[in-house]
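Some structures are shown below for you to check.
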Structure I
Amino acid sequence: MKEAGALRGVKFLVSIYDIFGRTVFNVILVPVMAYFFIRRTSARRASRNYLRRVRKHYPNALPNQPLTWLIFRHFLSFGQSLLDKYIAWSKTPTDIAMAPDEEKMLFELVSSGKGCLVIGSHFGNLEYSRGISVRHPELVINVLLYDKHSENFAALIEGAKSESRMNLIQVTDIDIALALQLREKVQRGEWVVIAGDRIPVGEGKRVSWADFFGDQAEFPIGPYVLANLLHCPVYLMHCYLDEGDYVVSVEHFEDHLKLDRKNRQQAYDDATQKFATALEKQVARRPLQWFNFYEFWNEKD
């Protein structure tokens, strides 16, 4: 989906925040997101279908408000998350909350010096997990992403990016050359982060179907292909806003995801369903912070 808005408009909103603070930014954001709410019909429809599913399967997850208002709040939440992404890169995010047992697991993983694969998502604001690399300067984190469809915002982030031990790697597909490069990084004790809830450009039909909020949806198999090639522990990580503070959730996924060649697709399907179940559990906590504004369930089919 083509990026909406111009770079100068994004810079203007950021300058509003820099000069006047969050409150004024939020006021200015309302008419901006109202414009996109009106113009972006497909995104509005996708939000409606998603929120209906949430309301059906988790009746208490959303406030008892008209669906149209919740859709607009979904748009607003997305606009606010873009500012938070900018803040996460331009400043040092240290005010991150974690459950004590998860924090202990994370510190043990970092102190072990072992590399790992981390599967994230478009839930919340995973950029705030940059705070981990700030707390542990010896840790190197490599993030696989594709942002050619959002070049304006990527340019803004690139201009704001502070020094960190986090490397952004542009990727359209996972080939052998990239896998070998990443395997060397993991063997040096580095982390590799990949999103597990959006089929990247170039993947084609290399997908698995999983039950997600009551219906089957397509998920990429790339994270599990990569896990099999890297021969390393796999973790899930989510970062979302809760009562004004960001919360990082870390979950052990597999010690080593080894695929049986004879039943490889079944192994992909099992891993995908395990991820989708874990993601749904997280998303149900704060539904307005899951940002996939397209027909995720492919309802036309």
Structure II
Amino acid sequence: MDNTGYKRVNRELKIFSGNSNVPLAQEICECLKIPLGKINLASFSDGEFYCQILENVRGTDVFIIQPTCCPANNNIMELLIMIDAFKRSSATRITAVIPYYGYARQDRKDKPRVPISSKLVADLLTAAGADRILSMDLHAGQIQGFFDIPVDHLYAMPVLIEYLKGLDIPNLTLVSPDAGGVERARAFGKRLDADLAIIDKRRTGPNEAEVLHIVGHVAGRNVIICDDLIDTAGTIVNAVAALRKKKAERVFVCATHGVLSGPAIERLYTAPIEEIVLTNTVPLDKSKILPNMKILSVAGLLGTAIQSIHEETSVSNLFV
């Protein structure tokens, strides 16, 4: 036992999945060459969730794959119940692998008398019995501080950069759709040897945004709008319109999480975007995949992190 109280003997790695993104969990298991754990997840007629683990997990190192995407409340509750089941089944350590962390946008009090819901979800996960968290491209980095347990925060940038480099786009400018994404766009721009532009955006309400003006030179240049997630696509579509008005040439969009709720698909379909690059942190129905969409897999990245965490080796090289 080390100084954290963690038992190091006879630990077997086991991966289980909730219902939110089973294909991603299966792909991670293929990368690690281990079978996906057997579990029975069901619900009663009144909507209550039920979980039964169908194999022995006593003394094992358990990883639960469950992005808390739509329906967020159901997926969060299912994850909490799974964590409790593994804790009561004497798993040595339980890591909640949450590629997309729901409620991440409610990370501060920006108005009077509102909750900090991302902190509440962190408290629930800890209270349920999670020993650590593995997530990807949190909407706000400070969410790591909401947990009193270790958080490994990965970035999809290596996967996205590799693909974008292959496109070999000349005269390239990386565009941040708001001030909060400048650091992300700058990091992408540095690796792609591209210029940087920023869109000054004012949010007028939930899922509503108004573009004010563009800081940087985009006329006659090919641009990539880089964001952490696309939800209703209002921000992206307004950004594309503003860039086209400023005489930008080819417009690409890349984001880690394709939430794509409400009118997102219709908006993206009609927008003059050459290609939309997303990852599979959030599962997408075939009806939501447009002809100009490219879905990249982060299973290899998550699998490498899981292996490193299990073997107690460094994962810091995956953080950039």
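Readers should treat all values here as calculations from the given coordinates under stated rules, not as data from a laboratory. All values reported here derive from a predicted model rather than from experimental measurement. Cβ atoms are built from the backbone, for glycine too; each structure is taken alone.
Calculating relative contact order in percent (Cα under 8 Å, 6 or more apart) for structures I, II picks out I as the one with the greatest value. Just checking, which of I, II has the largest value of mean count of other Cβ atoms within 10 Å over residues 14-21? With respect to mean count of other Cβ atoms within 10 Å over residues 14-21, the highest-scoring structure among I, II is II.
When distance in nm of label points 7 Å out along Cα→Cβ at positions 22 and 238 is calculated for each of I, II, the greatest value falls to II. Tell me which structure, out of I, II, gives -15500 once helix-only ellipticity at 222 nm (-39500 (n - 2.57) for each DSSP H run of 4 or more, over all residues; to 500) is calculated. Structure of origin is I.
Using Rg/Rh (Cα atoms, Kirkwood Rh), for residues 134-197 alone for the comparison, can you identify which of I, II gives the largest number?
II
Which structure, out of I, II, was P(r) over Cα pairs in 10 Å bins from 0, in percent calculated from, if the result is 6, 26, 33, 22, 11, 3, 0?
Numbers: I: 6, 26, 36, 25, 7, 0, 0; II: 6, 26, 33, 22, 11, 3, 0.
Traced to structure II.
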